[in-house]
Structure I
Amino acid sequence: MRDFKQPTLEERRAMAAKARQAQLEAARAKNPANDPQFAERQAARLAAAEAREARLKERKAERIAEAKRKEIAEAEAEAERLRSLEAQKRAREAEAASAIVRQAALEAERKAERDARYAARKARKK
């Protein structure tokens, strides 16, 4: 090992530069842009991404439409419930009015009977 000589600073720099240059050349060789099928794969990826975006937009539009349909159905159900409540209220009011009329008629009938009894009693006394 006597003949072994330590490399100088310049030699080490030159070897490092050569190593960097070799790495750079290897990276350039592996560059996908140099691959002839790279453009085809890139176009396929782009088409797939566009199709995915279109499907996402379509699903979003469907969700929005479904939400609107549900909202409309809920509004219609609420309107029907309010109409039903209003009809029930009118029915109760009509029933109450008819009960008042029946009560007034019953009282008028009782008063007429009472007056008739009173008149009959007066007639018997005379």
Structure II
Amino acid sequence: MYRLKISDSFSASHQLKGYKGKCESLHGHNFKVELVVEGKKLDKLGLLLDFKTLKKILAGALEKLDHKHLNQLPAFSKNNPSAENIAEYIFRELARKLPRAVKLCEVCVWESDQAGACYTKQS
């Protein structure tokens, strides 16, 4: 089994409604996003998937979030844009855009160097 891991980032604001603390107020982050994909077979060049292709797919998903107030996006109309929910949103966006032979394993969203959340779809 082969695994690839890439990262990118986006900047956005959000607020955690119902949270009793500072995070209920409007604030922003420079979010870091990491993803891991896996597959069993390499192509004739010895690649599972070109990093350039994977980065383009991730950038397309992050473009929808970059420099936005996440609470105003339809994806977060019912759920707080917590790191956990952002990771799940990105996972779902990416999973349907990958080639069939490549499986998305995990998406992690970091709000800071010390705090992040990961989403992994259960089999």
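Values in this text are rule-based calculations from the coordinates and carry no lab data. Being a predicted model, the structure only gives us computed values, none of them experimental. Cβ atoms are built from the backbone, for glycine too; each structure is taken alone.
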- A value of 10.5 was derived for distance in nm of label points 7 Å out along Cα→Cβ at positions 27 and 107; which structure in I, II was it taken from? I
- Message: To test your reading of the models, identify which of I, II gives -33000 for helix-only ellipticity at 222 nm (-39500 (n - 2.57) for each DSSP H run of 4 or more, over all residues; to 500) when calculated.
- Response: I
- Can you tell which of I, II yields 262 when volume of the Cα convex hull per residue in Å³ is derived from it? I
- Query: Where does the value 7.2 come from, among I, II, when distance in nm of label points 7 Å out along Cα→Cβ at positions 43 and 91 is the thing being computed?
  - Reply: I
- Query: From which structure (I, II) was distance in nm of label points 7 Å out along Cα→Cβ at positions 19 and 75 calculated, if the value obtained is 7.4?
  - Reply: I
- Highest-scoring structure on percent of Cα pairs over 17 Å apart, for residues 51-98 alone (candidates I, II) is I
- Query: For distance in nm of label points 7 Å out along Cα→Cβ at positions 3 and 83, which of I, II scores largest?
  - Reply: I
- Note on the structure: Highest-scoring structure on volume of the Cα convex hull per residue in Å³, for residues 11-66 alone (candidates I, II) is II
